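Take a look at the structures listed below.
No value in this document is a laboratory result; all are computed from the given coordinates. What you see is a predicted model; the values in this text were computed from it and never measured. Cβ atoms are built from the backbone, for glycine too; each structure is taken alone.
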Structure P
Amino acid sequence: MQVSWDFSIVDLAVILSVLLVFVFWVLAKMYWQKFKSPVYVDRKFIKKRWREIEQLFRYKKEMNYKLAIIEADKLFDHVLKEMHFQGETMAQRLKMATYKYPKLKNIWWGHKMRNHIVHDAKYTCRYGETKKVLGNYKRAFRDLNVL
């Protein structure tokens, strides 16, 4: 018993359709990786700035604690922008980022603290809470693989 296959125009259409879908899928994946993932986060810059922030904290003065928290929050916002998280404010970008990276919820405390520092002249920073906030930022940078 011999089976023969007569190649028809329908067979050609099916093969071309499958090939076209595959090519479209590959191109879509390349586009997604190029424009939606972090194109380039300058890790060297992040590490340098983070060392400077930690150096501020080591001076053990309240103004340095405040400045370290403000700078850490600003650096984190820079990273979120580089990673293409949408939003007009840091809070909006952080909200979007916590959907993808749930561990980033710990950053909210630091961001709120930063807002108190900037907007409340009587706000005081203590060593212990500043250390915890900076630890949260450091873990978040590591979770995002930029530190």
Structure Q
Amino acid sequence: MKDFALGAVLISIGIAVFIGTIFGLIAGWQYMRVWIAETGGKAEYAQAEQNRRIVILEAEANNESATQNAQATIKIETAKATAEIERAKGVAEANRIIGDSLKGNEAYLRYLYINGLTQGSGQIIYVPTEAGLPILEAGKR
């Protein structure tokens, strides 16, 4: 009978250990699920943070590129404007020289007028005249 009692005690202990292991696994599984969820959440947060940094860096790069393009455009347009101003100064100086050379030179202007009429391509040009002479400057008088 001793053997039977010892066997019953061992079976009872085995059943208790088995039931304890089951309950331990169930409780452990609950903690494990919480840990897995927490770890997954940390990984998702880190990924979202990295994606945000990438978007910020791309926006900064695009902004810098646009700024450099705008500055290059400004330099080009400034150079074009400067060249146009210099060209206009040259034209103005040429016009001043031509105008100064023609002042008081009525005979030369008449020569150019007559030469233009004779060298014309058959076109009729109406020139206002007074006493047969062209009126070159109406406001002189």
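Brief remarks follow.
- Computed 5.3 for distance in nm of label points 7 Å out along Cα→Cβ at positions 13 and 45 - originating structure among P, Q: P
- Structures P, Q were shown, and distance in nm of label points 7 Å out along Cα→Cβ at positions 29 and 69 at 5.9 was computed from Q.
- Label whose coordinates, when helix-only ellipticity at 222 nm (-39500 (n - 2.57) for each DSSP H run of 4 or more, over all residues; to 500) is calculated, return -24500 (choices P, Q): P
- log10 I(q)/I(0) by the Debye sum over Cα atoms at q = 0.11, 0.14, 0.15, 0.22 Å⁻¹ derived as -0.84, -0.98, -1.02, -1.27 - corresponding label from P, Q: Q
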